[in-house]
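> What follows is a set of structures for review.
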Structure 1
Amino acid sequence: MSKVIVTIGRQYGSGGRRIGELVAKELGISFYDKELITETAKKSGYSEEVLKNNDEKPTGSFLYSIVIGANGGDSLPLDNKLFLAQFDTIKDIASKNSCVIIGRCADYALEERNDVFNVFIYSDVEKRIKRVVEEYGVEEKKAADIINKTDKKRASYYNFYSGKKWGKAESYNLCIDSGKFGIENTAKIIADCAINFEKSEKK
């Protein structure tokens, strides 16, 4: 298999991280989720704690900040600087090797590349609640609240920085319901599609 990068957007509780790990294992390529924070910290000099606290959390006006930063030197707000640092890290990682990248607008960061397969994983809320309850041991009501808040945060972050719509089909090459297919089968489908996508890109 020649080079391919798989980006995965995901609803909270859909099993996105686990699926991404399985896809990476199936394809024999690197995997990045929280690992992106570590890599960004190494490259940027920002602490992992600061990066974690701002992970996928948009604030302020990014486009306005870019304009001000361009005209006024080092005046970008911290959250925008952290986004740009992670943005550069994603591009650097993708330039070096095949990999699976979870969230963080990776599809947007890599939109000019032709070796990127963009996926969005979703599931009905009842199955996601069940997964969160089983995985994290929280009550159903709390699980539902966590899901709602996390999805809103991820959507806001993605929409804010990419200018696209989080979870909207046209933003991705594949949207798949992990609740219908199961974690393992979803990973296999994504891996197979990524390989076929890669083959079609070579033609």
Structure 2
Amino acid sequence: MANARQKQLLLDLFESLPSIVFILLWRQTSDLELAGWTGCGLAAFVLAGFVLVKARMHPVLLGINLHILLVTPVLVGFYRFGDRALAEFLTDYSYSAVLLTVTVTGGVLTLFSRGGFVGVPGLPRHQRHRLSLLMLAVSLAGAVWACWAPDNSIFPVVATLTLLIGGRRFLIAGLSEKSANGVMLAPVLAGASDTTNGYT
């Protein structure tokens, strides 16, 4: 069990690498395009790595990495080949929009994956949907909050992502406690920490 947790921690750290490098480069160089392309490349590498080894991705970090993967090509494309005014408008909201990407990703996972947005396959359908919808509500509320004040979006973005990641960990810990008390969730939670299966 301890080895599984350590392995999952390493996978989460690896999955967080694109956002960590993006933020560090952006803060150190003030070159948003350089930071964006670097993060985009790392996000592609991380996503490809998870697909190749058939590891289960953290549902929140998956949304973050998809945002990092897409936002720079879209913005650069608008700046160079499209409407510069629209590109500048989108740039103002590019940081807060990460929560929109996380919300859309969570919605797709809720509808089409075995684990839902909560990322725990094998749960009863009603419980999986209830927990996933709770996370979606938090994510959407954070997105509205961040987009309402794009000039000061860093706090709502960080607060919402922290709540989603920490809240998901809390929910899974609660399910583990029920399993320890005799509820038949052990196989389900074993699947939640098993890194040999994908979402589908």
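Each value in this text was obtained by applying a stated rule to the coordinates, not by laboratory testing. Quick caveat: nothing in here was measured; it's all calculated off a predicted structure. Cβ atoms are built from the backbone, for glycine too; each structure is taken alone.
> Which structure, out of 1, 2, was P(r) over Cα pairs in 10 Å bins from 0, in percent, for residues 82-161 alone calculated from, if the result is 20, 39, 26, 12, 3? Before the final figure, lay out each step's value.
Numbers: 1: 16, 38, 27, 18, 1; 2: 20, 39, 26, 12, 3.
Answer by label: 2.
> As an exercise: distance in nm of label points 7 Å out along Cα→Cβ at positions 42 and 138, calculated from one structure in 1, 2, equals 3.1. Which structure is it?
On the way: 1: 3.1; 2: 2.4.
Label of the source structure: 1.
> Computing Cα Rg over 2.2 N^0.38 Å, for residues 18-89 alone for each of 1, 2, which one ends up highest? Intermediate values should be presented prior to the final figure.
Numbers: 1: 1.33; 2: 1.20.
Looking at the calculated values, the largest one is 1.
> If you don't mind, there's one more thing I want to ask. Out of 1, 2, which one gives 17.1, 51 for Rg and Dmax of the Cα atoms in Å as computed from the coordinates?
Derived from 1, not from the others.
> Where is relative contact order in percent (Cα under 8 Å, 6 or more apart) largest, in which of 1, 2?
Details: 1: 37; 2: 22.
Comparing 1, 2 by relative contact order in percent (Cα under 8 Å, 6 or more apart), the maximum is at 1.
> Let me ask another. Of structures 1, 2, which gives -18500 when helix-only ellipticity at 222 nm (-39500 (n - 2.57) for each DSSP H run of 4 or more, over all residues; to 500) is computed from the coordinates? Show your work: numbers first, answer last.
Details: 1: -18500; 2: -27000.
The read-out comes from structure 1.
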